[in-house]
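Please treat every number below as a calculation from the coordinates, not as lab data. No experiment lies behind these values; they were computed from the predicted model shown. Cβ atoms are built from the backbone, for glycine too; each structure is taken alone.
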Structure I
Amino acid sequence: MAAHLLEGPRVALRHIALADADEFTARARESQELHRPWLFPPLTGEAFAAYAGQLVEDPTRHGLLVCERDGGAIAGYININNIVLGGFRSGTLGYGAFAHAARRGLMTEGLGLVVRYAFGTLGLHRLEINVQPGNAASLALARRAGFRLEGYSPDFLFVDGAWRDHERWALTTEMTGAAFAQS
């Protein structure tokens, strides 16, 4: 098992690995009713290899797993995408919980760890989340994590065969306090 990047009381954060294929895809298949029509994580080993390969090889992306500390089961995933450094120092988050872990607060704790990792270890200043307006669970997670609603983008992302509207949520280091301030 890969080393944990950060640990909370109930979950730990680690990088995704190709060796996670069997558990990840089994959890994704079990969670299709929860995910549809919002998310389409890989359901097969081949699809997972392509997905994880991009996350592992692309320096502008970090694929992270939220794992239960008790037993190590994968509770969900949070990816930091589109990382831009320089004067922007920003990334965009995408996430999904697996059905066995939904509504247990594990992703809230995991997202808090990802914020710490992004603002601390990666030195980012801003994180964004784009959520379809009807995805109540994802919107609630963004709110619980302290993200603020910044706008609405019609036809923003291509999801499930169509361009979908999204709300834009963001969090900056200033919003989290001095703990993440960069010198």
Structure II
Amino acid sequence: MILLEGQTCYLRILIEDDAFSFTELLTANKEYWSIFEPRHESSYFAVAVQREKIRESNYQMRDRREYNFGIFETATSRLIGHISLYSIKRLPFSSGFVGYSIDKHETGKGIGTEAVRLVTQFAFEKVALHRVEAYVSPRNGGSLRLLEKAGYFQEGLLRKLLYINGVWEDHYIYAIVEGDF
């Protein structure tokens, strides 16, 4: 079990027993998160589907290709978000992507920034990556600020990168390299 501890939150690899609480989190934030993420079919919000997704992610972790963490509030141990280090490539790239979502009631408190810093440190120190990247919508001001506070730099605009809710959306690419951290 991988546990990354911060001051306001801690990150723990999601396990199959988390499927119910994770599904509750997804359902509670369905509309809020769909602003910047593709909408999902109703079947996506079933505990059995999320249990299988967690199981698959843990297989990916065994191959060191993905790490899928729950974000838990330190004071209560309540699941308040998720963050992943994914699409890990080895040399000659030695890179991966970070993606995250925080419960709508917990945004603006610095929890997401702390979670990104924890995963970034894990990526450099434990996974031995050289570079971590993130895609973010130009319309998502909170996430832009979060990445910049976590030490990421905007490197460019990727035009019409992701198909979200019927529209091809531009996204900035942000990155941090191990020497910047």
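Structure notes:
- Given 23, 16, 11 for semi-axes √(5λ) of the Cα gyration tensor in Å, for residues 102-165 alone, calculated: source structure among I, II: I
- FRET efficiency 1/(1 + (r/R0)^6) of positions 22 and 150 (r between Cβ atoms, R0 = 25 Å, to 0.05) - highest-scoring structure of I, II: II
- Among I, II, structure where mean count of other Cβ atoms within 10 Å over residues 62-69 as derived comes to 16.9: II
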